[in-house]
Structure 1
Amino acid sequence: MSSAATRPAGPDHLWSVDEHLEDILETVRPLEPIELQLLDAQGCILVDDVTVPVSLPPFDNSSMDGYAVRVADVAGASEEFPAVLEVVGDVAAGAVDPVRVGPGQAARIMTGAPLPPGAEAVVPVEWTDGGLGEGPVSGMRARSLAPEGAEGQVRVHRPAEARAHVRAKGSDVKAGDRALEAGTILGPPQIALLAAIGRGTVRVRPRPRVVVLSTGSELVQPGEELAHGQIYDSNSFALTAAARDAGAIAYRVGAVADDAETLRATIEDQLIRADLLVTTGGVSVGAYDVVKEALSYAGDEDEAGSGVDFRKLAMQPGKPQGFGSIGPDHTPLLALPGNPVSSYVSFELFARPAIRALMGLTDVNRPRALAALKADKALRSPKGRRQFLRGVYGDGEVTPVGGSGSHLIAALAHADALIVLPEDVESVEPGAEVEVVLLG
């Protein structure tokens, strides 16, 4: 259950943004680690340090298509006086028993193939006549099917230093090195490294499963016809997308009508696949605020495990909020306002950090920056409220978009930052420095 139950806060207490977020983060705990296949672990947080079992590359290999040679045999080679070497065979990538290169000899070698015994360097095929005796060519792969030990000669037109065009064993990482640190988010490059060192599975904290429900009998699914008084359900789409953007596996539930029993049953049905529940709408003081009706109970948790506390926050938009737990596993639940901007801003400030905390991350908040306010007139903010306005950030400046209305979805779609006006600020003049939350 939410730690709010231990706080000396009555129903009229006005919570600060920081108090509400602190309450959430004190309650939400990282998910238990599990072992996953590599591709299933993408986007998850690594639990343990990963040590390299074998060096990368595991053997000296060629970085070019060319010829493996001895340095002394090509010393002083030039276009006018090429070094003429006997080709003793081919070394392809994956070769298990490559040919040996002796004095006056060379072996055709492919990129990634192991450097054969006796060879000290690789000369690119462009530095040779390609083994045809007709000047430089680049059609080496067309001749790569010649049998091992095939007779022939190659003329080398340039000298090579020792280890030229050779990737040394362990030049990427060495056996015993730490490949990845615990706490790393596994993206494509990290998955590639794990596969390259032979790891088929990895121990991670799984991506949280987040279920998003919107409430309201007026909501219609996009693609359907609107009747008078109806609007399209945008909140559930916005918050499901935001949850996925935060790193969660998100499930969107269609809008639930304004009926407390129906909502309660729907929430209970979703508990089996939820590490976090997010609802939007029905948390204010109206006659049809079904989330409060369905989940708000006096005293301790009821028989179904509900312990959701509804509170008022000193912020705009997003004053009405709810947080607690529900069900036998005490699944965290965040109840957000129904106005689209209020809903999205609340998600960014509270639900996203909760998701990141479930993932096991310590830095759970969006990055912030200071910017000069670029505006035609001063911004106003209600006294005692922390206001979050939409803005476009760039080159150290932020420009407000739209107004302060919590229904202005079009303006939200063009914003990439939130302009933060603190509780003790009632007016900010153009050019003044403001804090911004970066959403991109």
Structure 2
Amino acid sequence: MTSIKIEPDPLGETVIRCAWLVNPGEAPRQNIRITIADGKVLELCQVPADELPRVAAVAVMPSFVNVHSHLEFSRLTAPLSPSTPFPDWIRSVIQYRSSDPDAEQSAADGIRRGLQESCAAGVRLVGEISTTEGSVSTLRRELENAQISGVSFRELIGLSAEHVDAQLNTAVEHLEGTVAGDTLSGEPCMVRGLSPHAPYSVHPELFEGLVDIAGRTKAPVAMHLAETVDEMELLRDQSGRFVDFLQSLNLWDRQVLVPGTTPLRYVEKLAQLERALAVHGNYFGPAEIEFLSRHPHVAVVYCPRTHAYFGHTPHPWQQLQSAGATVLLGTDSRASNPDLSVWKELQSVAGQKNAAPVWELLPMITTIAAAALGFDKQDFAVKVGNVFQAVSVPCSCDSESRLNAALIRSADATNIRL
């Protein structure tokens, strides 16, 4: 059988027979019978010999977590160009937004489409960067409609000192749930967080203030850090293409950034929080890796296919993991990625030289990822007593020695609907 078959048994329970059960951080189990009652896993056992012909040639895994997305770009059918130099790609993002006469509605449509695509690819928890009040409201409605959970990281931008107070007020309003148009009762499926955008777009006083607010409210924070060599040059020397870019927008002030600054300064501040995401970290060096190894509650979010699109040097994710740092995976957006499949991101990582097998990497998009967003990691495993929320991938493989290669080559994951 190449597709999964869901069968009711005489007791009214639901039975799934799969070639492989792959749980995060555990050895795979072959030929497993999953019995589900009232939506929960009642039993996991070996498929009896007389039922082996009914086993589906699929691997079953828990549903996924995508910790970093920009769903507003989900209407795009191809990434924005040029991919380099990075400031020119940012200009393309600005042009994409500014050229749309109904940008707010387009963003809402993008969020809706992005969540639909994400759900179809097995995601049940998403970390989203919300850029406007309207996008927060849209995300909340669509999460409720899809019956999945998410974190709305409200993006805050302001490199000029004159914008600091207004952005801090926006952050407080977001966390208090007083965003205009946010009229749904209760928030069973959405947590509110903050996202100081990046070192090149956030005044140091604004960054400090946002971290202080997040600390008082225990809100999670996500910040783009060490994303490009241009950013590193800007922080270190106050020179390079980012200076030219900021000057073209009349935003450059040489007094704002202190020469010799490194990403470590920002990571150290984020470490004061209960939970934080350092997004990208493409150019984290030994100092950042050593610090993050001692502060695993600051998780690095690696977006493999976006990383490849921009042509970065190899990501230090393996050095980070080996040192004891937390590394998660995200899709970023369709502005830099062909789709929103976090499973394909995992396949990309698992296919790299010296990578661990898929089941050892799976926590990067399940248990550990959920915990980094403040959710219960135990919910993201196929276990007896858990609500059955799982995905399947085609997997014709008769031995564990061949399983990892088969999973890396498999088609995209799909939700299992009872």
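What follows is calculated from the coordinates using simple rules that are stated; it is not laboratory data. In this text, all values refer to a predicted model and were calculated from it rather than measured experimentally. Cβ atoms are built from the backbone, for glycine too; each structure is taken alone.
Quick look at the numbers
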quantity: If Kirkwood radius over Cα pairs in Å, for residues 172-339 alone is computed and equals 17.1, the structure in 1, 2; calculated: 2
quantity: FRET efficiency 1/(1 + (r/R0)^6) of positions 156 and 220 (r between Cβ atoms, R0 = 35 Å, to 0.05) derived as 0.00 - corresponding label from 1, 2; calculated: 1
quantity: Test item: P(r) over Cα pairs in 20 Å bins from 0, in percent calculated as 21, 35, 20, 20, 4, pick one of 1, 2; calculated: 1
quantity: Which of 1, 2 leads on relative contact order in percent (Cα under 8 Å, 6 or more apart), largest value; calculated: 2
quantity: Value 12.1, calculated as mean count of other Cβ atoms within 10 Å over residues 44-51, assigned to which of 1, 2; calculated: 2
quantity: Cα extents along the principal axes in Å, for residues 332-379 alone derived as 42, 28, 9 - corresponding label from 1, 2; calculated: 1
quantity: Origin of the value 6.5, where distance in nm of label points 7 Å out along Cα→Cβ at positions 28 and 100 was derived from one of 1, 2; calculated: 1
quantity: Label whose coordinates, when helix-only ellipticity at 222 nm (-39500 (n - 2.57) for each DSSP H run of 4 or more, over all residues; to 500) is calculated, return -4500 (choices 1, 2); calculated: 1
